[in-house]
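Every number here is computed from the coordinates shown, using simple stated rules; none is lab data. If you're wondering where the values come from, they're calculated on a predicted model, not measured in any experiment. Cβ atoms are built from the backbone, for glycine too; each structure is taken alone.
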Structure I
Amino acid sequence: MITNDTPHPATWQTSKGRPVDWYVNEQVQQGHWQEQVITPELTGLSRSITVFRTPKSSDLIAYDWHGDKKTFCPPMWWDLAIGSGACNLGCRGCFLVLTHRIRRDPWRHLLYSNVDDFTRAAEKWLADPARRRQHTLGIGIDRSDSLLYEGVTGHVRNLAPLFASPRYNRVGNKLILLTKSANTRYLEEIAPSHRAQVVVSFSLNPQSIADCWEGLWPDGERIPPTIAQRLDAARHAQDLGFEIRIRVDPILTPPGWQDAYQEFFAETAARGIHFAYYTLGTYREKNVQLQAWIEHWGMQPMTWQPDAGDMTQDGTHRHLSEGKRVEIYREIRDSIRVASPGTKISLCKETHAVRKLVELCNADCNCLL
């Protein structure tokens with residue numbers, strides 16, 4: 001069911017003359033997927049959203065190596081595959097829109113319904129004799145949003161006691177969250193003694209940068225909470241005793257970007273927010289078709305992005321030139337160090353060459369210990 005305040009999919013036609021949403025609608029018509037409307041009281045958003053629900057029968061925990069001989073991304077983290085496709089926050093640079101094309105609707109996230117099976121899968125993951133302390137388990141960090149649907153699924157609250165238990169978590173693995181929501185209120189329900197093994201990460205940028213690419217309803221109102229609201233949520237998680245981290249990704253460079261980032265990092269410090277890790281990434285794509293698929297699904301285009309002619313393949317992604325990335329990272333690195341001396345800074349899915357030039361050859365990245 002599409003509600004009055006939920007945008008309709010685009011009417012773009014596939015090469016066979018079918019609408020772009022034919023596949024997902026077919027799953028509903030055949031009874032494989034069920035639509036569910038989720039209210040603002042549960043998501044913290046300003047409007048209701050619609051998701052698809054279905055059980056997931058296999059690969060409940062996903063494992064991929066995102067690096068290659070040129071690109072650094074340690075194969076030390078796993079991801080609880082709680083959902084599939086863009087997470088419903090409408091981000092206009094989301095790689096998942098391109099990854100799934102017609103098989104997932106970015107306006108209606110596929111949120112898996114068999115919650116207990118995911119808990120059992122996490123138990124088995126922890127019990128694996130090959131498990132090492134450095135291994136981490138994310139909650140949908142590359143497939144969904146860790147806290148946007150917590151009011152529906154309860155994954156974080158289910159797994160926090162498991163990860164806090166020496167009986168199950170023999171080597172001390174950590175649970176990693178990543179969110180663009182402000183739903184840290186759900187973390188209040190986790191017992192203080194269960195909080196040490198949970199890392200709460202926030203995807204943040206200065207508001208002017210976020211406005212270039214984060215999601216918008218068709219009438220122009222933003223979908224995710226404001227950056228100020230998410231900083232309040234980060235401070236709340238910190239006050240509850242959780243380790244908090246930040247991913248500043250993608251870094252965009254419209255006019256005035258240096259001042260915007262300097263002011264953002266200074267504001268974060270002034271609020272008393274102490275992110276343990278800063279993980280940085282410049283704008284990157286897998287291939288040139290992303291913005292075409294954003295348009296096909298009726299999403300508004302990014303209001304600023306690098307010129308396509310400035311992007312080139314380097315390692316696992318299409319990036320800006322090496323020299324431009326180095327310049328951007330050095331600027332951001334130095335601004336963070338001024339605002340928050342001594343904090344850990346790393347690069348996400350970057351080449352070894354760029355890491356050396358920026359002098360950030362570490363593994364202090366969001367998904368790791």
Structure II
Amino acid sequence: MSRVVLFGAYAPSLIRFRAPLLRALVAAGHEVVAVADPEHGDRVRDQLRGLGVSWLPVPLDRNRIRPVRDLALVARLRGMLRELHPDRLITYTLKPNVYGGWAARAEGVPSAAMITGLGSVFMGGGWRARIAGSMLRRACRHHQRIFLQNPEDRADLLRLGIIEDPSKVVMTAGSGVDLEEFPSRELPERPVFLMLARLLVAKGVRDYLEAAELVKAACPDAVLRIAGMEDPGSGGVPMSLLREYEARGCIEYLGELEDVRPALAECTTFVLPSYYGEGTPRSALEAMAVGRPIITTESRGCRETVPDGGNGILVPPRSPERLAEAMIALSRDAGLRGRMGRESRRLAETRFDADVVARDILDALDL
């Protein structure tokens with residue numbers, strides 16, 4: 001039996017995104033410790049215990065680089081590794097991938113990183129991307145396996161020299177989706193569109209709002225909903241703008257949802273007009289599992305969820321007009337919604353099953 005530490009930044013993501021991996025590790029006979037920032041940790045501790053996983057909170061600032069605090073984080077991580085003596089550290093998201101890799105190298109602990117998209121830091125370029133790239137490069141020299149979710153990320157990370165050894169790279173079908181947690185649901189008759197995302201410009205929120213106005217003008221019976229966490233950073237969409245479109249009857253804002261399944265069950269089409277630098281967007285995979293057509297962009301990561309057009313429509317990024325055209329087409333054609341929804345479920349079962357993804361990760365790590 002090995003002791004495995006799984007280190008992420010946001011505690012609820014351990015359950016929402018990593019439960020199948022945690023279950024697979026426990027089922028394989030490993031002792032598993034989950035580590036994340038303590039915010040919301042009380043909410044997940046009992047759920048982790050139910051999976052047979054121990055919980056260890058480690059404070060970290062998830063959203064910005066703060067050199068003094070971050071050096072203190074590396075020291076805390078090194079102390080944690082000395083105390084736990086794990087046989088393997090697995091990290092995901094940027095700070096855990098970087099600082100977890102640094103700490104593992106210093107303590108001689110084998111490690112692996114899951115890079116679930118390059119996000120706004122790398123896609124924006126400039127000095128921030130150069131610094132982040134240099135930090136991640138140092139960590140990747142120690143990580144024995146690096147799991148990636150789309151070919152564009154692989155090509156860029158190799159081209160930039162952030163990953164220097166291509167033999168370390170393992171491609172996965174995103175993070176997968178739990179098919180039991182997200183069963184297929186019957187499509188409602190009335191056209192209802194749903195976008196689930198952090199309220200960021202790069203996630204396509206402004207494009208969705210502008211498209212919603214066009215869709216409502218063409219298809220007054222259509223319902224357009226959006227849910228997600230407000231982001232106060234420079235790339236965030238102000239809540240006042242959502243309230244403005246809501247007051248005009250263009251959208252319904254559902255807030256930040258703890259459980260997205262009821263909203264997915266009530267929609268007929270899932271929309272994600274992102275150009276954020278996704279890995280393979282988990283929200284779209286969840287919608288596919290429920291049996292919903294997908295409208296998303298031709299951007300990296302997003303296009304992985306509509307591989308041949310059979311389960312949805314790809315549109316250019318930053319194009320509210322083309323987005324609205326796709327939404328109007330599906331709003332007017334219930335038969336097309338049904339065919340695409342069935343194909344989404346088929347793809348979720350055959351390509352994006354989280355249990356298969358978890359098994360692939362364990363096999364790559366010899367766990």
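Observations on the model:
- Between structures I, II, the greatest calculated value of distance in nm of label points 7 Å out along Cα→Cβ at positions 20 and 252 is seen in II.
- Computed 1.00 for FRET efficiency 1/(1 + (r/R0)^6) of positions 108 and 220 (r between Cβ atoms, R0 = 41 Å, to 0.05) - originating structure among I, II: I
- Source structure (of I, II) for P(r) over Cα pairs in 10 Å bins from 0, in percent, for residues 196-267 alone, computed value 20, 52, 27, 1: II
- Structure responsible for 0.8, with distance in nm of label points 7 Å out along Cα→Cβ at positions 52 and 84 calculated and labels I, II on offer: I
- At a computed 29, 27, 20 (semi-axes √(5λ) of the Cα gyration tensor in Å), which of I, II: I
- Structure responsible for -12500, with helix-only ellipticity at 222 nm (-39500 (n - 2.57) for each DSSP H run of 4 or more, over all residues; to 500) calculated and labels I, II on offer: II
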